[in-house]
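> Heads up, there are several structures right after this.
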Structure I
Amino acid sequence: MGGTRYGHGVATSFDDLGLDERLLRTLRQLGYESPTPIQAATIPLLLNGRDVVGLAQTGTGKTAAFALPALQLLDLQHGRSPQALVLAPTRELAVQVCEAFQAYAAGLPGVHVLPVYGGQGYGVQLSALARGVHVVVGTPGRIMDHLEKGTLDLSRLRLLVLDEADEMLSMGFVEDIETIL
């Protein structure tokens with residue numbers, strides 16, 4: 001077999017990364033042909049439960065690099081408490097990341113992803129959280145609001161992503177991030 005398995009060497013195909021067939025099928029439908037370097041380097045590590053600091057330029061596939069393993073690691077048999085939390089510095093990025101998760105989850109029936117950010121009414125977020133979600137993508141401020149109100153339960157969290165962590169830190173979210181962690 002060519003390529004690599006689980007983070008050793010250079011993977012030349014998504015098939016080499018250990019992804020579920022349903023995710024591979026969705027990637028083919030979305031027109032993805034081969035993993036970018038950040039995807040090849042991080043997906044196997046995340047699937048194996050490793051902590052990763054991924055650095056790559058904009059447009060290199062960082063979102064897929066963390067979203068695909070996050071989706072694969074969801075345990076859909078144990079309710080719909082959030083199992084993955086993605087913190088993003090802006091509502092625009094939170095929406096963009098949420099949309100990417102939803103696209104990648106197209107072949108995974110029953111997966112629920114929720115964007116949580118300021119400027120959006122609490123009602124929509126509260127009703128979605130009450131129904132249950134597997135992945136929450138949000139800004140630190142709004143995540144903090146939900147934690148303080150007791151409307152977001154992170155006790156079953158299995159994966160945390162700090163997307164654009166450097167930007168969040170430069171925007172002054174250090175205390176919020178520390179509290180969330």
Structure II
Amino acid sequence: MLDTTTQTAHTIQIELLAQEIVSRLQNTEPGHCARVDFLTGTEAQAIWHYISKHHLTTGVAFHILTTNRTIAQADPLYITTDKAIEIRNRKLERLCLFIPSDIVDAAPSSIANSFAPIDGRTLYSLVLKQVRNKLTPELTGTVSSVFSRLRSMTGISEKQRLDFTLALLVQMQAGETA
């Protein structure tokens with residue numbers, strides 16, 4: 001059952017993150033460029049696939065930044081910094097660029113100055129609030145109790161808090177909580 005719970009929690013997380021990202025791009029003009037920071041490449045891929053599969057928005061090009069030109073040429077999901085800047089400079093379409101947290105390159109700094117930031121850590125916090133609002137009062141109390149004990153510990157990320165809360169939500173939905 002744990003594998004199903006994890007997969008379902010992951011699916012919910014990706015769905016909610018995708019919706020938050022798309023909401024930030026609504027009502028923007030052609031030429032608007034945004035970058036999503038502080039998500040992993042795996043998360044960026046999953047969000048891209050979710051947005052594409054469910055047709056959450058039109059008129060926005062979603063890409064994941066890569067430093068590998070071969071990957072960018074072989075897979076339209078990926079884009080190099082040069083190509084992203086070229087699209088931005090043309091100002092013909094809206095662009096959302098995922099910058100995976102493992103990218104180590106000086107070029108993204110040129111993107112940082114001209115792309116509106118969407119902070120992945122903030123997205124985790126917003127999604128965490130949404131998930132907590134779906135819990136029963138009893139589970140909300142449990143989450144509050146656990147989180148209050150974790151406050152004194154360093155290194156507990158919003159993503160880890162979200163993972164914990166999503167696992168409770170999935171168990172609640174499956175009728176596996178008291």
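> Which of I, II yields -13000 for helix-only ellipticity at 222 nm (-39500 (n - 2.57) for each DSSP H run of 4 or more, over all residues; to 500), as computed? Write out the running numbers ahead of the final one.
Numbers: I: -13000; II: -19000.
Comparing all candidates, it corresponds to I.
> Taking relative contact order in percent (Cα under 8 Å, 6 or more apart) as the criterion, which structure among I, II has the greatest value? Walk me through the numbers on the way to the answer.
Working: I: 21; II: 29.
That would be structure II.
> To continue, here is another question. One of I, II was used to compute semi-axes √(5λ) of the Cα gyration tensor in Å, and the answer was 33, 17, 15. Which one was it? Walk me through the numbers before you get to the answer.
On the way: I: 28, 18, 14; II: 33, 17, 15.
It must be structure II, since only it matches.
> Another question, if that's okay. Taking mean count of other Cβ atoms within 10 Å over residues 49-56 from the coordinates of each of I, II, which one would give 11.5?
Values: I: 11.5; II: 14.2.
Only structure I yields this read-out.
> Could you figure out which one of I, II the value -0.93, -1.38, -1.55 for log10 I(q)/I(0) by the Debye sum over Cα atoms at q = 0.18, 0.23, 0.26 Å⁻¹, for residues 33-128 alone was computed from?
Working: I: -0.93, -1.38, -1.55; II: -0.82, -1.37, -1.67.
Clearly, the read-out refers to I.
Each value in this text was obtained by applying a stated rule to the coordinates, not by laboratory testing. Worth saying up front: this structure is predicted, and the values here are computed from it rather than measured. Cβ atoms are built from the backbone, for glycine too; each structure is taken alone.
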